[in-house]
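*Asks:* The data blocks that follow each hold one structure.
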Structure P
């Protein structure tokens with residue numbers, strides 16, 4: 001008989017669709033400051049600090065109906081927001097940095113394929 005093992009979740013790495021690998025790489029590496037973790041054909045693994053985002057090829061994706069979303073918890077959200085603005089990163093028009101009723105300070109942006117990235121820090 002095997003001993004009872006308690007499952008432990010250790011990380012989550014969202015998989016998001018991308019139409020063009022080069023456009024995705026340029027945006028995340030040059031605009032958002034991610035680094036390349038690995039690349040396998042039309043599959044990308046990008047990393048920044050303690051998170052990974054994975055991307056899979058979806059050349060027929062209509063970005064205006066893409067429902068890809070990721071919520072990223074952060075620290076020093078004001079500094080991150082300022083860095084991204086200084087780098088010319090466009091913020092979601094309906095989601096500038098603001099305090100939310102649920103106790104999070106948040107902002108959001110859309111990547112080139114309209115995957116929604118929301119950044120939040122508890123206040």
Structure Q
């Protein structure tokens with residue numbers, strides 16, 4: 001560069017203009033790339049959310065099925081226990097009836113003793 005001329009030459013200003021144009025073009029390309037990246041990330045988030053919701057629904061359905069199975073088992077066991085208790089109560093009642101028929105005085109004496117014991121316990125309270 002010539003020191004006597006304080007203004008840059010036309011070649012230098014053309015180079016600066018070309019550099020600015022290249023920078024603007026690079027910025028536009030970068031902006032387009034960022035927009036495409038944003039769209040890709042949004043699609044990924046949407047797909048992941050949908051898969052997570054489906055997975056949660058599947059897990060909920062599976063859990064509901066397991067709970068239903070456990071509840072069914074408990075209901076069966078409860079019904080079985082109630083049936084067994086009913087059978088035992090009927091058996092005890094029939095045995096007590098047979099004993100009362102064969103020894104009515106013994107049953108009455110036992111009832112009197114039981115009544116006295118209950119009365120004594122009631123007085124202590």
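*Asks:* State the single structure among P, Q that was used to calculate helix-only ellipticity at 222 nm (-39500 (n - 2.57) for each DSSP H run of 4 or more, over all residues; to 500), giving -3500. Display every interim value, and only then the final one.
*Replies:* Values: P: -3500; Q: -34500.
Value -3500 for helix-only ellipticity at 222 nm (-39500 (n - 2.57) for each DSSP H run of 4 or more, over all residues; to 500) corresponds to P out of P, Q.
*Asks:* Let me ask something additional. Given structures P, Q, which gives the highest value for distance in nm of label points 7 Å out along Cα→Cβ at positions 42 and 58? Present the calculation step by step, with values, prior to reporting the outcome.
*Replies:* Numbers: P: 1.3; Q: 2.8.
Across P, Q, distance in nm of label points 7 Å out along Cα→Cβ at positions 42 and 58 peaks for Q.
*Asks:* 14.2 is what came out when mean count of other Cβ atoms within 10 Å over residues 74-81 was calculated for one structure; which of P, Q is it? Working shown, then result.
*Replies:* On the way: P: 14.2; Q: 10.0.
Answer for the origin of the read-out: P.
*Asks:* Out of P, Q, choose the structure whose coordinates give log10 I(q)/I(0) by the Debye sum over Cα atoms at q = 0.11, 0.13, 0.15, 0.18 Å⁻¹ equal to -0.42, -0.57, -0.73, -0.99 when calculated. Intermediate results must be reported in sequence, preceding the final value.
*Replies:* On the way: P: -0.42, -0.57, -0.73, -0.99; Q: -0.83, -0.92, -0.99, -1.09.
Only one of P, Q returns -0.42, -0.57, -0.73, -0.99 for log10 I(q)/I(0) by the Debye sum over Cα atoms at q = 0.11, 0.13, 0.15, 0.18 Å⁻¹, namely P.
*Asks:* P, Q: which one has distance in nm of label points 7 Å out along Cα→Cβ at positions 18 and 114, as calculated, at 11.7? It would help to have the intermediate numbers written out before the result.
*Replies:* On the way: P: 1.9; Q: 11.7.
Answer by label: Q.
*Asks:* Thinking of P, Q, which structure, once distance in nm of label points 7 Å out along Cα→Cβ at positions 34 and 106 is computed, gives back 10.1? Show your work: numbers first, answer last.
*Replies:* Working: P: 2.0; Q: 10.1.
Here the read-out was taken from Q.
Here, each number is a calculation from the coordinates, and none is a lab measurement. The structure displayed is predicted, hence computed values, not measured ones. Cβ atoms are built from the backbone, for glycine too; each structure is taken alone.
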